[in-house]
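**Q** Multiple structures are listed underneath, in structure tokens.
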Structure 1
């Protein structure tokens, strides 16, 4: 059986990855299970950070690795929080404080358009010259108060117009079908077929 290390310690992301990757029939390990520390994320773009995380996890584990870098980009804030989404309110990371910081930043804004963005990077080994890269976007609006208790991150503030519900109010399967990460994963699964054939 193939083994793959997920370069993330985010519990919400890990749950989503396990569900999305289940059809591959591979043994999915997390970097935490292998005692691998989180990689530095010094870059200003999602793709550079995801690549750094994937290479780090692969180098430390000796296994193929999959990394994600994602966040929310708000039009009125010039794309912020962007790559700083997880730490928008500073350390330690806190979804509640990040959500409040976003609400504060948008207090006098009428333009509430935003999108989630996700880039996934898969490397066969740490020096893979041809990493597989897939991306996805999910467009919506930022509410003035949170609604729903599902999901994670900014989901309680992210209104999905076609459902008139927040990402935190969607059923899990429904969210995976239309989310930025779900879209990116569908693209990646097609690309992965040549390296990780279905069991």
Structure 2
């Protein structure tokens, strides 16, 4: 899978590997991919934007929150509203039709601030009954990969690449001697923690 949260060139720079040295590219690429997917798994979301619109279906009883000004449908991260459509069906296997009336995207100004849309609000209205299915077709993901996620991926990829020299989880240093590698890198965790999906961790 592509969609790594960093470049091979940036990883080489972190490891002080010459740009024209390709002898370790396979290992570095593998480490970067693994680090990126580990961040997806730890945060409960992914940070690249779909290349084309895709459809996702939501059941209301699992996703709707009643707000003071209407019903809020929680959706997966949407990084761009280009080509976005919202449809409803009265039941599983029913025919989908376009939603009548208006809905607002939330949080307010999310895309302008570099964050994804995570909810659709029906002002002073409801989305339907517990049997209703809502189909959202959109560009899912984030508008752009946050800098913190890129840095976390590079740090973790560096750690994974060096792991080949410590297969038992023990690393040696002339300055510090022999020590065990910590299970979780505190810097990586500090960088990704604000992006963990609420209720996921």
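**Q** When distance in nm of label points 7 Å out along Cα→Cβ at positions 16 and 48 is calculated for each of the structures 1, 2, which structure yields the highest value?
**A** Going through 1, 2 one by one, distance in nm of label points 7 Å out along Cα→Cβ at positions 16 and 48 peaks for structure 2.
**Q** Figure out for me which of the structures 1, 2 the number 2.5 belongs to, where distance in nm of label points 7 Å out along Cα→Cβ at positions 8 and 144 was derived from the coordinates.
**A** Only one of 1, 2 returns 2.5 for distance in nm of label points 7 Å out along Cα→Cβ at positions 8 and 144, namely 2.
**Q** While we're looking at this one, here's another question. Identify the structure, out of 1, 2, from whose coordinates semi-axes √(5λ) of the Cα gyration tensor in Å was calculated to give 29, 18, 14.
**A** 1
**Q** Ok, one more. Name the one structure among 1, 2 that relative contact order in percent (Cα under 8 Å, 6 or more apart) of 19 was derived from.
**A** It must be structure 1, since only it matches.
Throughout, read-outs are computed from the coordinates displayed, never taken from laboratory work. What you see is a predicted model; the values in this text were computed from it and never measured. Cβ atoms are built from the backbone, for glycine too; each structure is taken alone.
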